Structure formats: C-alpha cells, structure tokens
1. Identify the structure, out of 1, 2, from whose coordinates helix-only ellipticity at 222 nm (-39500 (n - 2.57) for each DSSP H run of 4 or more, over all residues; to 500) was calculated to give -23000.
2. Matching task: 39 is the computed value of relative contact order in percent (Cα under 8 Å, 6 or more apart). Pick the structure from 1, 2.
3. P(r) over Cα pairs in 10 Å bins from 0, in percent computed as 11, 25, 20, 17, 13, 9, 4, 1: which structure among 1, 2?
Structure 1
Amino acid sequence: MATETPPPSKLEHRLPTTEEFVEVQESAEFGELRHSYRSFAFPLTVGFIAWYLLYVLLSNYAGGFMGTKLFGNVNVALVLGLAQFVTTFLIAWWYARIAANKFDPKAEAIKSRMENGA
C-alpha cells in the first residue's frame, strides 16, 4: 500500500536554505536580538546563581545566623529559603514579560521573512 504525499497547502512554509540561515545569523537585526537577549538573560542568571549559592553557603557555614529566630518558629533560613521560590517566580514572570514585548516580535519578524523567502 503506497501513500501519496498530499499537495502543499498555502499554510505550509518553505524551508530556508543553509545559506539563508547563515545570512540571517550574520545580519544586524539578528545580532541586535541576540545582544538584547544575552544582556538580559546572562546577568540575571549570574545574579540568581550567586543568590542561590549564598543561601547554600550560609546554610552550611553560618548555622548560627540561619538559625536566628525572627518570630515564633520562623528563622532566617526559612525566610531566605522561601525567598528563593519568590525570586524564581519573579524572574520567570519578568522574563515572560520581556520576551513577549521585546524578543518575540523581533524573532517572529525574522522567522516570517525566512519562511516567506523575503
């Protein structure tokens, strides 16, 4: 039983060539997109990793400080541990906003031109 390949629909996009990919990668527009992404993501990643490592180091080497009670049974370690979760969610929310408003429109414009052969 042979299967026939359906005719291409108008919704399908052509596949860019290797040369077109290289040309786009070397373009100023793509370079600007890559620079804006990296200037946002890399410092934020380094900052978060430093914050996380600070928490780990304090937990290992500053037990007295981390065990300091703030109120009731809540100590510094618990507050800083919960702050890790809050920080993670805030970073994810912030990235989603920046990506939707800044990165995605530029990336979509590049993608559309490549798929349409413009």
Structure 2
Amino acid sequence: MSTHPSTAEFLLDQLAATGSVSVRRMFGEYCLYLAGKPVGFVCDNQLFLKPTDAGKAVMPQPVEGFPYPGAKPHWCVTADQWEDAAWLCQLVQATAGALPEPKPKKPKAQAKARPKA
C-alpha cells in the first residue's frame, strides 16, 4: 500500500515552522528531509523517523517500526501525535540536528569522446 499524497502534504504543513522541510517521492512512498538532510520516511501513511538520542529526549518512549521490508528499525510517530505541530517540529529538528550531514554526491563522469575511424 502506498502513501496518499494528502498525508505527505499534511505533514509538510505541520512541519512548515521548521524551515526547509520537503519530501521526495520514492517507490510510492516518501522520504522526509529537513534542510536537505533525510530524517525519515512516510510509508503506508505512517511517519517513521531515524532513531537518535536527541529525538529520544523529545519522544521518551518511542515505538519502533519498519518503514519497509529490510529496513533498519525507525521510530513510528502516530497520526495522533502529528496533531501537535510544535512538538512534531521539535522532534524532527532534534532528529535532524543529531544526524550527520549527507555525503556529497559524486559528479557524473563525462562521456569520453570516441575517436573517429
């Protein structure tokens, strides 16, 4: 089951106060970014955040879940918790602050010119 676009839009609205929050559609689901840093996933209309010590300070009793088969455990943030936008923003900001910066992408190799025969 894939995530409905209105779910991602609702989360973006709730997280608007965090600044540059965005989602990218991937395989019918979404990856959630804060300032270009991936912080979690929206899968099956559920929010999954990467576990961090800073996030645990905001969410003292996290419930683990798996956003997709084969994934590492993430924290499942229930839809009821989404309603508290200030708390949700605080949780996502704490999570993003504790995560390392994404690795820079390697530049694409230019195609080598073939010699004329």
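1. Structure 1 accounts for this read-out.
2. Details: 1: 39; 2: 23.
Derived from 1, not from the others.
3. So the calculation was done on 1.
Values quoted throughout were computed directly from the atomic coordinates according to the rules given, and no laboratory measurement underlies them. These numbers come from a predicted model, not from an experiment.
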